[in-house]
Structure 1
Amino acid sequence: MDIKKFGVIGAGQMGNGIAQVVAASGLEVIMSDIKDEFCEKGIATITKNLDRMVKKERISQDDKTAILGKINTTTNLNDMKDVDFVVEAAVEREDLKFKLFQDLDKICPADTILSTNTSSIPIGRIAAQTGRPDKVIGMHFMNPVPVMKLVEIIKGIATSDETFSLTWELSEKFGKTPAEAGDYPGFIANRVLMPMINEAIFCLYQSVGNVEDIDTVMKLGMNHPMGPLGLADLIGLDTCLAIMETLYDGFKDSKYRPCPLLRRYVEAGWLGRKSGKGFYDY
């Protein structure tokens, strides 16, 4: 299958990053969101990223213009009617993703591959919302997408080998390194990462250490580039909570119980960088 036109659902931090790397690979991109202002903010973020790359002489001004020229935006999901491949990068809510895949299944051509950037929801459950489960797959990019090299590729129980191979090859075309993960809640990345972040929040909750000391221990003691609390702020505390809830619901194991302090922060609207306040102030 020759992929020429690529759809991205969601213009937020993951969606606009995916759109950028896809356009940089030479494909035409349609990036959709529910409001024009979200699309405009996504394009502004991509432009800022590309300006930084031009300044560092990683790309030319002509490259920047060419990449931006390959990205169109829309607020009408029906504009996905002629794409060859879609990545859904909406918020981590099962009900929303289920509805999107039901709609995309009706809108997109029968041979279009429908992928999801979900960070924790099993692919088989999403695929079951469509009439093409063989063409549904997980394509989990890391944040920030233009910088991070990894893409987790997750087959659902019905995903075909052809869909898997094509998705793997696309990841490499985007300059990423794919890794296969089994279709269990959290896959590999977040099944390992999120309990660590959650435990760091428990350390704060139980006064084992303050924010700075917890992050300093992990950065200098374990050589992590970011501390777990700073990383949680980058990911979004609402996303962290949603992933922990998916792990807890999926495995029924108390080790995945979300820390009450994480829930309190989310309920207060302290979501991290995107809200201006989380474990740190921004």
Structure 2
Amino acid sequence: MSPTADSRKSPHAPADTQIHDLKVMADDPEAQIAQAVKLLEKSRHLEVVRAALKVISEATDPALRAVLHRKYEWCEQQPVQRDGSGYIRSEIVRALQPIAQPEDLPLLQRALTTYQMVGMYEVCAELRAAALVTVNDLDPGFAALFAARLLTDPRTSFSGEPARTAIRVLAAQQNLAPIFALGSWGNANGEITGEALRNLVDLPASLLPLLVEQYRDSEDEQVLLGLFDLLLGHPTRDEWMDELALFFRTTALIDLYGIIAMQIIASRSEALIALLRNLAEVERDPRKKALLDHALELA
């Protein structure tokens, strides 16, 4: 016997049935939200919870903060068993962001200090990053303190989180001192160092030579990309023509060569585009010549 509509909406129905039924309720937003709340509270199936959180997040209704808190606290009670990847808590925090209120700060502070190991890997870096973004909307000063802390988070993930988000939060606040401290020593991995460098475009021009000297000979493409993002994004970019010319003449990093050439075209700097034209006239490496010609087609 085929299940009734009510049984298909039950939190005990198969996961794919629950997700399908939730989606087809889109024409009745009030009923869909009510069902999403029911599924979020009752389901332990990751995909069902994911679908329910998507509906709740899109509703942006402050009245839904309570159910988000309850689910977060449920995960916290047995985090390894109930949210082994940290994904549910991360999505709850993202759902809170557009409706967050000062009363959410205790939960968010717990998220900012949550670490959870699965074997050799720490899995809550994305949770800390999501919490930082949400806290920044509520209390930028408080967020800045945690952003500075997370810049050197010892459990930063392979994706660079939460340090990358911390850099962006501080840069958006024009709080460049911690970013400069991180970026100028090169103690972080290449991805984080590159992110720090590209977010220093408002740095005083007198400090750029220090960074160029530190990184011009790096073999890490992420670091060099961040450095050239900084130089090409800085108001003094045309003054770095000789540095750019040196890179184009000497680098063996062909992929990066093409990226920087395209970035120069995007900069719309007449002086730097003229540099590319001059380089194209004398370049003998066919790979480099092809990349220059391709970029100049868009000038």
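When FRET efficiency 1/(1 + (r/R0)^6) of positions 50 and 162 (r between Cβ atoms, R0 = 41 Å, to 0.05) is calculated for each of structures 1, 2, structure 2 gives the greatest result. Which of 1, 2 yields 1.00 for Cα Rg over 2.2 N^0.38 Å, as computed? The structure behind it is 1.
In this comparison of 1, 2, the computed figure 1.7 for distance in nm of label points 7 Å out along Cα→Cβ at positions 34 and 266 is attributed to 1.
State the single structure among 1, 2 that was used to calculate helix-only ellipticity at 222 nm (-39500 (n - 2.57) for each DSSP H run of 4 or more, over all residues; to 500), giving -20000. Source structure: 2. Sorting 1, 2 by Cα Rg over 2.2 N^0.38 Å, for residues 138-185 alone from high to low puts 1 first, with the largest value. Out of 1, 2, which one gives 23.2 for mean count of other Cβ atoms within 10 Å over residues 130-137 as computed from the coordinates? Computed on structure 2. Structures 1, 2 were shown, and relative contact order in percent (Cα under 8 Å, 6 or more apart) at 8 was computed from 2. Taking 16.9, 51 as the value of Rg and Dmax of the Cα atoms in Å, for residues 154-241 alone derived from one of the structures shown (1, 2), identify that structure. Working through the options, I get structure 1.
Comparing mean count of other Cβ atoms within 10 Å over residues 90-97 across structures 1, 2, the highest figure comes from 2.
Rule-based calculations on the coordinates, nothing more; no lab input. Just so it is clear, the model here is predicted, and its values are computed rather than measured. Cβ atoms are built from the backbone, for glycine too; each structure is taken alone.
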